Every structure is written in C-alpha cells, then in structure tokens.
Structure 1
Amino acid sequence: MPQSRITYFFLLFATVTLGLLSRHFGAIPLFIGDILWALMVYFIVRFMFINRQLSFAVVISFIFSYAIEFSQLYQAARINEIRRSWLGHMVLGAGFLWSDLLCYTAGVALGVLFDKKMGPARFSSPNVMQ
C-alpha cells in the first residue's frame, strides 16, 4: 500500500516531537536528536514530493542536511546571531561536526527503512506511455 501524504505528515509530527523531547531531557545523547533531525528532513521531502522516486528523496535529504552542516563552517556575525536564537539553533545548528554527517546518514537511512518496510510510494519511475 503506498504511503499517503497524511502518513508522512504524522510521521513528521512524531519525529519533531521526539526530537524536541530528546533535546529537553539531558539523559538522551545529543546524537539521537541529530538522527531525528535528518529523519524529519527525509519525511518533509517525502511529504512534499510524494510522487517522486525514493532516490530523489534520499538525494535531496542528504543535500539539505549536509548543506546545513557545512554551512556551520561559515561563522559570520549575522548568521551567528540567528543561530543564537532557539529556532535558529534548532534549524541551523551551531558548529560543524563530522560526526553529525554520520548521524544524518543514519536518519535518512531510517526513513528509507521505514519506506521499504511499510510499502513506499514510487520506488521506481512511473510507467511512461510512448
């Protein structure tokens, strides 16, 4: 059964909730939040582009997640001011860590695993009539 947009919406909501809770409780390792952040990105991409191939969602999720991480190497005063806000910190992070790239890879992989186990929408190209 193909996933619906509503399924991805609820998965997105649940992932955001778990991610925020992971930052609230100090006993949960920070890398869990990073994994959930990338999983959230994956679910956003699946929600927005539900009819696209799975590979599209994977590539876009990696590009976005990795771009945010690499953007943390840029430390201009104006962007750092945004990062100091709660929302800016949650979205943009604060400092570059190579280990975050591994966490993002794990988060996207979890999303793919979900899709493969639960009946993904559009793993292959739609049939094209010629």
Structure 2
Amino acid sequence: MAIADVNAIVRAYLVDQTALTDVVGYRIECPRLSENTTLPAIGFFGRGGESTPYIPEIVTPSIQFDCWADNIIGARNVYRKLYDALQGIQNVDVVVSGTTYQIMSAIEEVQGQDLQDVDIPNYYRVLTFFSIMIRA
C-alpha cells in the first residue's frame, strides 16, 4: 500500500471550510507560502508524527501551521478560523484526486504563538501545531 499524501488531504479539507476561505481565500499552501503571496494566508507542512506497522493505513502526522497577515490581529483571526475548522473534528471524509480518505480526528498540540517576521517588515504570523489522524 502506498503512503497517502497527507499534505494534499489536509489542504483539500481546509479549502472546503467556508469560514476559513472567507478570510484567506485559497491561499493555503504547503510547505511554505510562495514569494509575494497576498495576505492573509496559511502555510503548513508535516513535521513528523506517528504510524504503526499494525495498522499501516492510519497515520497521525504533526502539522505545523503558520497563519499569516499584515498585522497581528489579522494573523490571530486567521488562526481562530483555522482552529475552528480543525479542533475536535472526527470522521470527516476528504476526496483527493477521486480517492476518499478520512480525517479521523484533529487536536491542537500547541496553542497559537504570536510572532513577527524579523526579515520581512509587516509580516505577522501565529504559529500552531495540530495532530491529525488520517485513514488512507
């Protein structure tokens, strides 16, 4: 069995969340935002996680999310919408390229941290991490 693209599964789920896309549009990118991306936006990537040889079709990646905006209030708003879209979801079907996957659960690992980019003026972000269990 091939390992599923968890980044594609997570993005497919997020772009289907109207309250989130009302704020960021479809600017939800992996692994990082493209140069000159219009803000607000979300960048995310897997940073490890868990799997088991006994149930190989279930993986639990830890995903880092960077919620970007041109001010900290805007970044915090993106974070709140992301939190609302993910925290506590269970057994949600997600279709990617004609294949149905299931997000079995999502739980925030680290609450949002307010950060200002030191290299790029007027770029603010809220950093958070979620553990997302996926059946592939």
Practice problem: Work out the source of 2.1 here, i.e. which of 1, 2 gives that when distance in nm of label points 7 Å out along Cα→Cβ at positions 51 and 107 is computed. | Solution: 2
Quiz item: If semi-axes √(5λ) of the Cα gyration tensor in Å comes out at 26, 15, 13 when worked out from the coordinates, which of 1, 2 was used?
Solution: 2
Practice problem: Taking 2.0 as the value of distance in nm of label points 7 Å out along Cα→Cβ at positions 11 and 59 derived from one of the structures shown (1, 2), identify that structure. | Solution: 1
Self-check item: Which of 1, 2 leads on FRET efficiency 1/(1 + (r/R0)^6) of positions 27 and 115 (r between Cβ atoms, R0 = 25 Å, to 0.05), largest value
Solution: 2
Quiz item: Comparing structures 1, 2 by relative contact order in percent (Cα under 8 Å, 6 or more apart), which one has the largest value?
Solution: 1
Quiz item: Among the shown structures 1, 2, from which was the value 13.2 of mean count of other Cβ atoms within 10 Å over residues 67-74 calculated?
Solution: 1
Exercise. Assign the value -23500, calculated as helix-only ellipticity at 222 nm (-39500 (n - 2.57) for each DSSP H run of 4 or more, over all residues; to 500), to the correct structure from 1, 2.
Key: 1
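Taken together, the values in this text are just the output of simple stated rules run on the coordinates, not laboratory data. All of these numbers come straight from a predicted model, not from anything done at the bench. Cβ atoms are built from the backbone, for glycine too; each structure is taken alone.
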